[in-house]
Every structure is written in structure tokens, then in C-alpha cells.
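Asker: Quick heads-up: structures coming right below.
Readers should treat all values here as calculations from the given coordinates under stated rules, not as data from a laboratory. No experiment lies behind these values; they were computed from the predicted model shown. Cβ atoms are built from the backbone, for glycine too; each structure is taken alone.
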Structure 1
Amino acid sequence: MKKHKKLSVSRLVAFLFLLAMACVWLIPLAYGVLTSFKSEMELMTSGFKIMPIEWVLTNYQELLVDNTSTPLVRWFLNSLLISVSHTLLVLCVVSLSAFAYSRLQFKGKNALFSFLLATMMFPSVVNLIPLYKIVDILGWVNTPLAMIIPGASGVFNIFLVKQFMGNIPKDFDEAAQIDGASEGTIFVKIILPLIKPVLLVVALFAFTGSWNDFLWPSIVFNDIEKMPITSGLQLLQGMYAAKPTLLMAGALIAIVPTFILYLFAQKYFLESMSLSAGVKG
């Protein structure tokens, strides 16, 4: 009985803690959403009120329709192109790399993989200057390639997929080889279907990471028309610093894709917590 009571108290404390954390995250978000539907005059005169007195769409209209100096729609489409292309490239590179490290045998495999893991110890900001020099030499400055290709071979993603793939019995490979299947056939027809859950998680990480990246696009883009939405919002803040309702509307437009993605992919994110989730039986 005491043990049951202690367990109930622990669960109650955990629930209250998680509820408090949810409120810390949700209340500012809710305030931002509601503020984007207020007029500038109402925000200035009504004080701190959560709900709008009069719901208006003028902020969204000014950003999406009546605005040529800050082309938010163009920035949104630029980010969508960059993030989708980057995600597809990441899936190709990561899945093939993980397959090589997990299933193939070649000289120096373990040493090379250990070296890759060691690179995770260095902060990404260390690479900014040499990476920019490389991008500049290749002529990728102010082009989507500057964001699509760098970072495609993320070490953490390779490690995650390799660990997941390591739980798939190699008996599958041997049975397929007996039937005359090549390594490519084994990868496409056996391994890929089994690692679908973890690849979806990698896609989630890659898309949101590319979409939310702020520092790198601010360095490699200076053409307003070619900017992604994150660096565009910085420009928006400089131009409309005195219009918080407009800034709220722009920020909310920017988070729509990642919000939808998390909404539909949360099941696969939870599955990734168990590296053997993709193997049945």
C-alpha cells in the first residue's frame, strides 16, 4: 500500500512538473498567435490583454500581399526548397554511409568511424570560416547549394542509423546472398524497409535543422530575393521593429511547416527511442 501511494505521489509530481513546463512553452506561443490578430492600435492602447478585442487579418495581409520590400512568400518558398532538398540528400548519404559501416567489411572501417565520432567534439561554429571559403571558391554563395550540401553527412545521423541497423539480424543478408542478391539489392529490398522509422526521424531532424538554421544563411546570403525565411525575419525585424504585431505574424508563418511536421511525425520520433523498433520478431 505504501509503495503504491509513493508511486502515485511520484506520478503526480511528474505530471505537475510536465504541466508547468508545458505552460512555460505554450503561454508565450498562444500570446504570439493572438497578438498577430490584433491591430497595432489595440496593442498600444489596450495594455496586457491576451484575447484580441477585434480580430483582424491586416498583419498577414501586409506581409503576404501588400509587401514588396520584404517578400515573405518568396522567403518561405526558398526555405521549403532548401529544406526538402537538404532532407532528401541527407537521407541518401546517411542511409548509404550507415549501411557501409554496419554491413560491409573494408580496411580501416572502425578507425574511420571512430574518427568521425571524434569530430562531434568540435563545435560547429569552428567550421564556419573554412566552410565559407570552400563555398565561396565553389561559387555557391547566394545559392541554395550553400545550404543544401554542407551538413548532408551529419555524424550523429549516421551513428543513429548505424545503431538501428545493427539490430537487424545479418541472417537476412546471408539468406539474400545465397539467393544471389547483390549488396545493392540487400540494401534496397531488405534494409531500407526495416529502417524506415529511424529514417523518418532523421528526416525530421534534417528538415527542422535546415528550416530553423539562422547563423549560416545569414552569412552566405545577402541577396534579399534568395534569402530563406530565417535570415529574412532578421531583415523584417530591422524594418518593422516598431510593429510587434507584424513581427508576430511573420514568426508564426515561419513555424507552420515545422509544427505540421512534428504533429504528423511524433509517432516515429517516439519509435526512434528504441533502436530495435524497426525489427519485428
Structure 2
Amino acid sequence: MSTTVFFAVIGAALLHAAWNALVKGGADKTLSMGAVVIGHVPLAILALGFVPAPALESLPYLICGIALHFGYQMFLLLAYQNGDLTQVYPLARGSAPLMVALFSVVVLGVHLENLELLAIAIIGTGIISLALVRRSDGLRNPKAATFALITGLFIASYSIVDGQGARVSGSSVGFFAWLAIANGLLMALFLAIRHPETLKAIPKKGIFILLVGGGASFIAYALVTWAFTQAPIALVTALRETSIVFALLIGVFFLKERLDLLKVFSTAMTLIGALLLRYAR
């Protein structure tokens, strides 16, 4: 993995942790999630003025990606409504690279070096250990863990689909821009049907999250989508999960969530795995 791709994905990880913290820290998590997703649309429209349109061959991937991203957002919202950022976020993100690596090697026939496989395993296993973390009130939270793992399955699925689609499209940013617009419209439709008052409140109560969270989320995944075209999808997905480090720091210092040795251990393993990925090739 080149230095440029490596630091682009690290930057995406920081942005990703930041918008997740905005959603988790918001009083109305449905409003926050809706604002972030709808907030993709202005930047996506702007991006389309500067990049080529994706090739028609990528349309099936685009349609599938839209559905998977929406499913991811729904289950992430459920997870955040039931658990702490420092439990939900790492478990959802940590399970995804293991699933992606397994699918890439077994189904897609992607060759990964032994050191790369070891790095992915270290990152994924270390983060998944956070399933043992207790809630802020000191109790176990299997419900949040279940929702987080389902979220991880959606992350793995859309990562593979988006990675393949970006490569076929010939324009990774154009591919993601159209996906983001469709996803934003789908979220607005969902809110209009299920939570009409929440949709009406976004321009007043959620404008900061729409602009800042939506902007951070769009840029983060635009970087990741581009990275999918430059390096194996499994490696990009695993490296992106270094966002656990940023999420842990935000959760502890800004959201006042508890810190324990298991979280520190998981973070250390994530950093070790990231370093191994950097120097594996």
C-alpha cells in the first residue's frame, strides 16, 4: 500500500469517527443520522461538476450499494440507541474487515500476503474483543452488540460492492456521488413516511450536523472509495478501522464514556495491525 493511500485512509478514519460521534452524542439520534446522510447531497452534486460520470456497467453495483448503505444506517441507528459509542462503533467496524478478507480470498480469489492476513486478523480480533465491554452503567449489553454485528455485516457487504463498482465505473468519486445522492433521497423519503416531524426539524435543529457531519462523512467515504481502486479492498477496509482509535478518544474525552483496560488493549492491537499493513508490501 502506497504512502498516499495509507494516509488518505487514515484521514478518512478520523472523519468517520467524528461524524459517528456526532450521531451518538446527539439527543435525537434519528435526526442526527438523517442529517448526516442528507448532508451528503450538496457535496455530491458539487462533485459531479468536476468528475466524469460513472460507466453504465457500474449501475448494478450502484443500485445494490444504495440498498446496503441504507440497511447499514438503519442498524447503526438501532445500535446507537442501545449502546455506547465505545462499544457499538468498534464492534461494528471490527467485524467488517474479517468478513471482507474472508470473502475476498475465498470467493473473489484475491491474493493476500501472510503478513497482510495477520494484520487484518489482529485488527479485527482486537476490536471484536470489545463485545465484552460493559455499558456506562456497568451492565452487559448483548442487544447493542447484536445490532452492531449486523451493522458490521452491512459494512462488509457494501465495502465489497462499492469497491467493485468503483473499479468498474472508471470514476470512483462519480460513482460515490451518485450513490450519496440516491441514499440521501432515500433517507429523506424514509423520514417523511416514518418520522415527518424529524425531517421538518433538520433545517433548524440539525443544520450543524447536516453541514459538518454530512461533509465529514462524504469526504471520508469518497477517500475510501478512491482507495478501493488503488489497493485490495480487504486492506483498505481493515486500515479504515483504525477509526476505533479516534472513536475511543472521542468517546472517553468528549462523551464521557468509561475507559477500561480492554478498550486500551483493543486500541493497541488496532495500531499494531495498522503498522503491519503499512509495511506489508
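Asker: Given 0.60 as the derived value for FRET efficiency 1/(1 + (r/R0)^6) of positions 37 and 213 (r between Cβ atoms, R0 = 30 Å, to 0.05), which of the supplied structures 1, 2 does it correspond to? Let's see the in-between values first.
Answerer: Values: 1: 0.60; 2: 1.00.
Of the structures listed, the value fits 1.
Asker: Given a computed value of 1.8 for distance in nm of label points 7 Å out along Cα→Cβ at positions 53 and 69, which structure among 1, 2 does it belong to? The partial results should precede the final answer.
Answerer: Numbers: 1: 2.8; 2: 1.8.
Computed on structure 2.
Asker: Using P(r) over Cα pairs in 10 Å bins from 0, in percent as the calculated read-out, with 6, 20, 25, 23, 16, 8, 2, 0 as its value, let me know the right label among 1, 2. Display every interim value, and only then the final one.
Answerer: On the way: 1: 6, 20, 25, 23, 16, 8, 2, 0; 2: 7, 31, 37, 21, 4, 0.
Answer by label: 1.
Asker: Assuming -26000 is helix-only ellipticity at 222 nm (-39500 (n - 2.57) for each DSSP H run of 4 or more, over all residues; to 500) as calculated from a single structure, say which of 1, 2 it is. Spell out each step's value before the answer.
Answerer: Working: 1: -21500; 2: -26000.
Attributed to the structure labelled 2.
Asker: Follow-up. When relative contact order in percent (Cα under 8 Å, 6 or more apart) is calculated, the result is 41; to which of the structures 1, 2 does this value belong?
Answerer: On the way: 1: 30; 2: 41.
It was calculated from structure 2.
Asker: Given that distance in nm of label points 7 Å out along Cα→Cβ at positions 173 and 245, derived from a single structure, equals 2.7, which label among 1, 2 identifies that structure? Don't skip to the end; give the middle numbers.
Answerer: On the way: 1: 6.2; 2: 2.7.
The correct label is 2.
Asker: Could you tell me which structure in 1, 2 was used to calculate distance in nm of label points 7 Å out along Cα→Cβ at positions 101 and 221 as 3.0?
Answerer: Numbers: 1: 3.0; 2: 2.4.
Derived from the structure labelled 1.
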